[in-house]
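Bear in mind these aren't lab numbers, they're just calculated from the coordinates by the rules spelled out. Because the structure is predicted, anything quoted here is derived from the model rather than measured.
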Structure I
Amino acid sequence: MKVHAIGGYSEFGRNMTAITVGKETVIFDVGISVDNIIKLQEKGHDADKMSAKALYDAEVIPDDREFFKKYGKQVKAIVINHAHLDHVAGVDKIAGKYKVPIIGTAFTLEVLRQKLGKKSRLHKRLVQLNAKSTYKITDNLSVEFIYATHSIPQTVMSCLHSPEGRVIYAADFKFDEHPVIGQKTDYKRLRELGRKGLKLLITDATRVDREGRTYSESLVKNMVKDTFAFINTKNKAIIVTTFASHIGRLKTLVRVAKQMKRKPVFLGRSMFNYINAAERIGICNFTNKAMVVHPRKTRSVLKRIEREGREKYFMIMTGHQGEPNSMLVRISQDLVGFKLLPEDLVIFCSETIPSPVNEANRNLLMKNLKNKGARIFDEVHVSGHAAREDMREFLNMTKPEHYVPCHGGLIKLSSAVKLATELGYTLGENTHLLQDRQELEI
């Protein structure tokens, strides 16, 4: 068995891992670097219109060129664990040359369909697989989807069943006992697989350096309500910015808005796209409870809010990372016909994703908001990634023969390896530290 660390092992994003058993290979995730997409946007480039070669050179998509030369003809499937861009958004540029099925849950595939566009030939290769189901890839390989919780609907862990043993690929996940949408992680199945024998566990290391555990998304409702509990919101605009893909979070915010007797309004292209995807497969129905604004109607809706009274609305929008051209950034720069006034409230239901690009963009956004006199409430948020004690329980639960962390730079991955050594693993023997474009033979 070989592990191919194609992308996501030397940085955040560009996640792409492959497992080879004999002469058959399965790819897990094909993501992008959101940071490097933003850099292109700041230079006026449209990544969707750029060639794969240009995106390789800009380090936007995983560099699978050498891998493809060696193993491309023996790849049998591409498996996507969830619909975040750093796991799925490279499919349209990379997957075509492999000519294999692309397997994901209903929501993941719906988001992918939007990204591909109507004319893509890849639509015919999309294969829907639900959690607690198995897909036979070849006579020797099958993939099983296991319920997992994260910050986006229908996230799964993938278990590859092979003659050489079982592999669980779990990027990304958290252990949430009270998820707002969907079921909690299938601990029973994970323990069963651990008892039967697990050859390899691959997990993201995003938050493994945080002591303790990651708390439930269900706590966010009271965190938001507490933010407003002692504040006079009369005649004030309320703006909440969060992850557009976090449908459970959006559901919570709609409930809070209703309790405050304000009309929830979703603003921003990503909000519109993710909500549409969720509604098409029946995960939610926001359009009966809120205004889901098409990007072309943004200005007219914001003028209506100004005209009817900002105190009647609860605006939920993109921009929590300070992304150029996001809705909150454009409002902070007076570009969309809505003027922030002193004492208006801006709540960040997020934390800053640690990267130089995000930190610089967030600092500029914060400066603009403060210059307008806005009251800012930051990190009203719980993470969607497992912390150190969650990861410890995962390793104890599954007892893998080998452990490989992914999704993070060297510092994050080293922290995960250190945790494994605390549990009796030995670096280089049964826990392994890989970087992009390296291979490991087990």
Structure II
Amino acid sequence: MVDNRIVERYLCSTEWLTTESLNKGEAMRSSTGRWVSGGDFFNRERELQILETRVRDYNHVLLTGQRRMGKTSVTQELGRRLEAEGWVFLFADVEGATCAEDAIADIAQAAHSVRPIMSRFATTMKRLVGSVEEIGAHDFRVKLRAGLNAGNWRRHGEELLQHCAAHEQPVLLVIDELPILLKRMLDDDDGARQADEFLSWLRRVLQALGDSSPVLIVSGSIGLAPLVKRLGIPDRINHLDPFRLGPWDRNTSIECFQRLSESCGLRVEDGVAEAVYDALGVGIPHHVQSFFARLRDHATMQSQEQVTVEDIGEVYRTELLGPSGQNDLVHYETRLKEALEDESHTIAMEILAEAATQEVFTPSARRCLERLYAKVVDDAPDRIADTLEILMHDGYLEAIDGGHRFPSRLLKDWWSARFRDHHRPLKGRRSEAESPGDAP
């Protein structure tokens, strides 16, 4: 008998819809917080084609990219399109998980609506969850989680993935925010071992299932690769094929703004979309969407018939950088604290404050920082190098000829506003950094 899943991996679909054909005749809604798909999904066709090819070839993927880049929307749109072609799409958000047992329960909850998978799983879990058909996904997770412990999560987790593999249709499993789960594991005294054990278990099970395995995409708002490198276990994710989601270019950002304006019936003066991109400095999709929403609100509050280029500066200062924009931008600082240990977080804040207030974190500023922190940590140069690597990986900074700078003007201006009144430039602290034996 021919296994349709094996045949399908060698068939490359030619029926993927382009952005233009997908959205033709549909209004694109403004989105400032939720993930989007369907008619609200804009661009990313090339990225979707690459991911679709990797998934159909049964390659597991590590999806990376800085915050607010649209990683969740991309995976949701990919899942939506694959579902239309007969795949099963499971999306497990483990941001709230603190241990392996939580993660297994989250994955099982994602699979709850797929009755054939759950029916097989329930035969071995009936004592814990009862009848799957009689309870909803949330209650199912609660009951399952109550029965999972440090001694049985590996067995039940493997059974769940085996049932996914045995399903008649191919399965795409997205585990979102896995790095945050691992970072929370590290809060325990035995956390490094737990993180290693979970990643090793996941790799072993997927590799054992071979081509019948559910295809895994791992994503998150903090970097997984820097985390496992710091733990000394980079090989635990060598089965994941990395793919980085970058920002929109200038033309795409302008096209998105213009499409939002047309869909929402907002009149804009010539040059507004271009001025929005110039103000932001980089095409982060969420920031383009947020700027549009703030400009539309501003026009409504001011009873303006159209948005003008002059409105850009005022809305940027008072809205995006003002109180209403704080919830969005503070997310960057929150995630940074979750990604780094305390000492590395302090170093990162120094680097970012310097780059924001002085435009560039220069090599001379870096040497000064190394001398300052040599007094409190043994491996200051290495610690600073590792921190810079994370800041670049997560999109806070980019390397240039003269050092490191913010690619996002919005993020730089927000960071500068927070630190400009009390950050002392590193060049002014050189005397503090010099040891008694240093030359004058």
Structure III
Amino acid sequence: MTTFPESDVYDVAVLGAGAAGLVAATRAAECAARVVLLEKNRKAGVKILMSGGTRCNITNARGLRRLDSVSGPIDPAFDPKLLRGARAIQDAFGANGPFLGPSLRKFDVDQTVRLFESEGVAVKVEANGKVFPVSDRSVDVLDALLRRLERSGAEIRFLSPARSIERLGDLWRVALPQGEVRARRLILAVGGRSFPGCGTTGDGYALAQGLGHTIIEVRPALVPLKVEPDWVPTLRGLSLQDVVASVHGPSGPALAERREAILFTHTGLSGPAIMDVSRAEARREGEGRLELRIDFRPDESREDVDRRLQAATRKGRASVASILSADLPHRLAECVLDHCGIPRSRIGPDLSRPERIKLVSALKGLALPIAGTLGFEKAEVCSGGVALDEVDPKTLESRLAPGLFLAGEVLDLDGLIGGYNFQGAWSTGWLAGESAAAGSATT
């Protein structure tokens, strides 16, 4: 067996200085491990700096057990009854949510808030439950993580992408452009393929696959959608704060549904509701296209919308466009009429029953064929990654390669928009760091 001087061997090597990697390296070092953090970019946390419109949506208040850990303002519109603890975070990850249970028990939303508050980053809760730094500056979040990393004693190296990893007896060898690193335990936290401009180009998938791991097909998630009608881009910049967006196949119930804001863009539709339901398009199988439907009146039944429209068209001689504009932006009202084949000049009393039925259907479920997504370049996270049944959720250690731990987006975990994915990164990073440090101590 090849042996190396003890001084040349780290207890834990962490690949990737993003959200999960920074927490993993810090936690391992705080547990008395000798740690090196290897980052391919010139600086750490590039994606953290870009997130949330450079504000960084740290986590979601629904995952809190109580609000007293938050020192900043709490929007009165946020209902404390929504506090559900770890279950709220797990539910946001769908069928794979239970995998996060042990990670959240080790490091939950309350602990996340306390960590940043203890580093001088006061946080606030917005009406939709999103937790941001009071400063609205993502750089403050990153600086807090880097301060804690420095205090932990972990070493960080930049411009150090892992060319390959291999097991040499009891050690891991990480090949770098400028040499190599050897460690007793290895944490893979290099992220996925979303926002490749940040350096997240999916390197971890090949590294994991080389060790025998199955990679669930990786596709863009939390991504804007392209839709067919050519009138949609004419509304770019227009937003609606409270609609229901849903994705449907040729038959059956909705594949995904979300009530939130939407934004019209020059390529189609974006905004929280669209980003969340985009997962259905990302995971689509087969040749058929899916359909996006938008309910502009989510608090009214179809029958109520019909009765209200009938009553409005019988009063005076107002145009149908102006009647619709009482609830919708005028430009959108005109486009809805166009979509239904109803002249923009149609006045209320002249609206026929078939036209009214088409209009009610559009208001309660405007159907827009989906033409695809904007891809990894605009995706906030990825769907797919290392198969979860090959990783022990209690430690995040690989079941196939002992001594290898995985954290963050490299795993087959993707949650809703709203801070859930960052929480997944913080929590899995914490558990992986602690587990790897414990394992190295017994070697």
Using mean projected area of the Cα convex hull in nm², for residues 145-360 alone, single out the structure from I, II, III with the greatest value. III
Name the one structure among I, II, III that volume of the Cα convex hull per residue in Å³ of 171 was derived from. II
